[in-house]
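Visitor: The data blocks that follow each hold one structure.
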Structure 1
Amino acid sequence: MIAGIEGVLKSLGDDWVIIDVHGVNFRLFAPTSTLSVLGAQGDKVYLHTHLQVREDNLTLYGFASAEEMKMFELLISVSGVGPKVALSMLSALNPERFALAIASGNEELLNSISGVGKKTAARLILELKGKFEQAGAAMPYPHEDVKAALIGLGYSAAEAMAATSALPSSPDLTLEDKIKLALQSFARTS
């Protein structure tokens with residue numbers, strides 16, 4: 001398996017890049033987040049890669065970070081999500097934001113991504129929520145899941161941050177309990 005490619009950037013397209021590795025040119029498909037950080041033609045680049053083997057095709061996918069590659073592999077493990085849709089999702093959301101959307105059950109955000117319908121968004125949440133919990137995906141902010149849910153309900157990021165700052169960090173509280181407490185704080189301030 002090809003774990004990574006290091007070479008000279010030859011050309012870029014909307015969703016692909018060609019890298020010259022000692023005279024052999026490799027075409028890799030990549031999310032826009034990766035394509036935007038590669039640099040200019042002639043620059044030396046390194047990409048983490050995922051090789052997909054099909055009966056009639058070998059396709060390489062390239063990523064600027066190992067986290068993006070792992071997220072891509074997780075996405076294509078979901079029934080009905082192919083590489084093209086996975087790249088579209090990674091182009092729209094960074095891995096941290098995607099993890100928050102899954103953790104908070106934000107179907108609306110996922111559904112707003114090109115190629116992701118309501119059924120696919122629901123399937124992503126259903127199939128991946130447990131995988132993030134098993135992997136121990138840590139939230140960068142103690143109540144980031146509640147903050148994401150409030151933003152999904154239409155509150156601004158500042159309002160969501162203010163509402164979650166006073167939440168207790170009790171492990172006995174469920175996500176729903178925390179959201180209810182945060183919503184109650186809006187009622188008290190109005």
Structure 2
Amino acid sequence: MTEVFPTEKYLEIGAHLGTELKTGYMKKFIFKSRKDGLKVLDIETVDKRLKAAAILLAQYKPSEICLVARRSYGQRPVKKAAKIIGAESVTGRFLPGLFTNPIGKEFIEPKIILIVDPQVDKQAIKEAVSRGIPIIALATTMNKVQFVDLVVPINNRGKKALALAMMGITKEILKARGELKSDEDFKYKIEDFEYTRK
């Protein structure tokens with residue numbers, strides 16, 4: 001039984017599709033392998049983990065949260081989510097020292113971060129680990145996630161899947177904070193979060 005979105009929604013946009021490759025840790029989230037070799041994630045787990053990520057983030061003040069996305073498909077979803085929940089966002093190139101160099105112009109001190117892809121957001125992970133900052137990561141079947149505190153298994157390569165993930169986390173954070181009574185009161189659509197070419 002899914003809570004954040006109906007099962008059909010995940011299926012419709014391919015949020016449950018992984019890659020042909022899998023890492024040891026991500027193996028437990030795989031429901032099956034398709035004939036074409038693509039791994040299929042367990043939708044119930046995807047949904048539960050999205051909810052868990054939101055509940056964890058909701059325990060922090062908005063200003064203590066930082067959402068990170070270097071991958072272009074993740075930048076608009078992250079910016080939109082951050083704007084709605086009042087968090088910081090770092091998109092594009094992650095400047096070394098952003099979390100670790102207090103004299104840097106851009107220096108920020110988040111208490112928790114969410115990253116879109118452990119493979120490309122490596123610098124953010126490295127700095128968060130050195131500062132003891134908890135890490136939530138959206139991860140596909142081939143991602144290495146050894147430094148991640150909470151893994152959300154999902155298709156983190158697809159623009160619609162990333163939009164859905166960030167929309168779901170945003171909605172559930174607002175509900176956990178008591179700022180939203182029900183899903184029906186959430187006024188945003190997936191298109192509001194989805195990557196578009198300028």
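Visitor: For which of 1, 2 does relative contact order in percent (Cα under 8 Å, 6 or more apart), calculated from the coordinates, equal 26?
Guide: It traces back to 2.
Visitor: For which of the structures 1, 2 does the calculation of helix-only ellipticity at 222 nm (-39500 (n - 2.57) for each DSSP H run of 4 or more, over all residues; to 500) return -14000?
Guide: Details: 1: -14000; 2: -10500.
Of the structures listed, the value fits 1.
Visitor: Using the calculated result 3.1 for distance in nm of label points 7 Å out along Cα→Cβ at positions 17 and 161, pick out the matching structure from 1, 2.
Guide: Going through each structure in turn, the value belongs to 1.
Visitor: Same structure, new question: Kindly point out which one of 1, 2 the value -0.45 was derived from, the read-out being log10 I(q)/I(0) by the Debye sum over Cα atoms at q = 0.11 Å⁻¹.
Guide: The value was obtained from structure 2.
Visitor: Here's another thing I want to ask about it. When mean count of other Cβ atoms within 10 Å over residues 65-72 is calculated for each of the structures 1, 2, which structure yields the highest value?
Guide: 2
Readers should treat all values here as calculations from the given coordinates under stated rules, not as data from a laboratory. Since this is a predicted model, take the numbers as computed values, not measurements. Cβ atoms are built from the backbone, for glycine too; each structure is taken alone.
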